[in-house]
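See the structures that follow.
Just so it is clear, none of the values below were taken in a lab; they were calculated from the coordinates. Keep in mind the model is a prediction, meaning the values are calculated, not measured. Cβ atoms are built from the backbone, for glycine too; each structure is taken alone.
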Structure 1
């Protein structure tokens, strides 16, 4: 079995540079066939919170808090966790693919090649990211829609940055370490909360107040305000 995997990866690298053995494991985890198993693991782990933990915010990181419906809060936490997981894995996948294939003549040629490599990632992201938007019609905050749009922005910027990093002459491990730079930046920006609910103990369906926890949280709340002005409120009155 290991010989078959090595042969397949070797065939991928025939026209470029072969991957070191340690990087082949990362390639197998980040490639399209691994998306559904990874999504299942992340969803199960980050949707395990009990009603009490969701209500009283016990053990739920501020980064994952959002939506004020009881079930929606759990699904929101799993959704945000999957956005981060796939952002990290997609960045690594692109960096590995760029290492293996011949260098493109231009940056934009490389970017097009990366977007083609990520076509299945993008499809799963669109389907999964919009699957639970119905929760925004139940409660006040449009957290699912607004964070889906934010993830679109993060992924677009990440694709551009990963392509630039992949064209440098850094060692492979260095390119892999810094490839998810945009995702790292989101983790820093949203650490005090991605939504207005973050840090507020609310009853199910109760709209959160505007209470920025920090300047970083205020930036995220400004994103929600901009989205709400542009696209309106999805809640069914």
Structure 2
């Protein structure tokens, strides 16, 4: 391989050897060449799930329901036979108030479960390079009841996601049609949460919302299940 540095990008297939590249001044480029998820997405390993605006005004979307009728506000199941890890990259949540009298669902929290082999529900995730719902080993459980859940979910830690009114009841005077109130958040988990085969991760409200709807999304990378030391 040449010891010379090449100016500009040098594209190549996986497994090929390429020289280091530099800027037009000859300086070695140390800034990001692309977005941080581009390489994994180009390799076909990045998938997402989510739901359009959906009412979450039900106890099934909360930590008050941790069994098979639980409905994640955002969530994913990794089948026990997948031979893949689901490396969670980002979660997105937008919550809007739909009436003058409302009760917020905050704070939101992440719950997990392991050893699940018989969940019978779930949607096909979106492949983020082909834009087709194909190629993922996982099931998108966002807005879908966890029918067949083997092991009850356990609330593990709080989420940075939120929106809507605070976690208490509120009435906006005598306003018949209040102005829409909506907030959106992104939680960058950046691979610090990994779902093993048989695992479920679910974003849940901790208070049963009244007059609230949400749109949500979950982004992850699928990598081979390897024994680590």
Structure 3
């Protein structure tokens, strides 16, 4: 659904006025703000839209700045000069980092266990912040405005209804939509909108039977080991 369709649906559900009088203009502005807030909240709390980015590096530094456009950082990998495959870094304790680890110095900076050298490439798996929708034709399923698939737009509607109903003073209705959106305990568990998004993301691709090579000793695979 586009921003305009989201606003219309919420207005119909809650009986809000969306005309041209002063009160309606205020209601419309609120719904537009809530639509953008909903997208940011969904992206921040699920893995529904993830991309990679390569931040600018300073040779010799132990820190990497997290892009301002990142809502969440989900993983970090490092590719050294002359290497073709990246090494996935593990998150560790910043006081005892080893060379294959990283830690967060702050919300916007990563500390590495080994200083950067010439040719290094750091790849950050992150949730990029969306561009705010400013037109009723803008669609949150577009990557620019969040990349939230159409099948999950119910979550946007429930978030908007939750806060719009609270503004109208109907706390009973507001609570009903809050629970629908994030669950009774606000953790986004099974049965909630956020829970369904998480489950759908986790189950993506499970129809494929992934076969892994059985671990073996070198002596089992190379007869020269015994010669």
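See the values below:
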| item | result |
| --- | --- |
| Label whose coordinates, when semi-axes √(5λ) of the Cα gyration tensor in Å, for residues 82-145 alone is calculated, return 33, 11, 9 (choices 1, 2, 3) | 1 |
| Which entry (1, 2, 3) yields the derived value 21.2, 76 for Rg and Dmax of the Cα atoms in Å | 2 |
| Structures 1, 2, 3, by distance in nm of label points 7 Å out along Cα→Cβ at positions 114 and 162: label with the highest value | 3 |
| Read-out relative contact order in percent (Cα under 8 Å, 6 or more apart), computed value 36, structure in 1, 2, 3 | 2 |
| Entry that produces -500 once helix-only ellipticity at 222 nm (-39500 (n - 2.57) for each DSSP H run of 4 or more, over all residues; to 500) is calculated, selected from 1, 2, 3 | 2 |
| Source structure (of 1, 2, 3) for mean projected area of the Cα convex hull in nm², for residues 18-73 alone, computed value 5.4 | 1 |
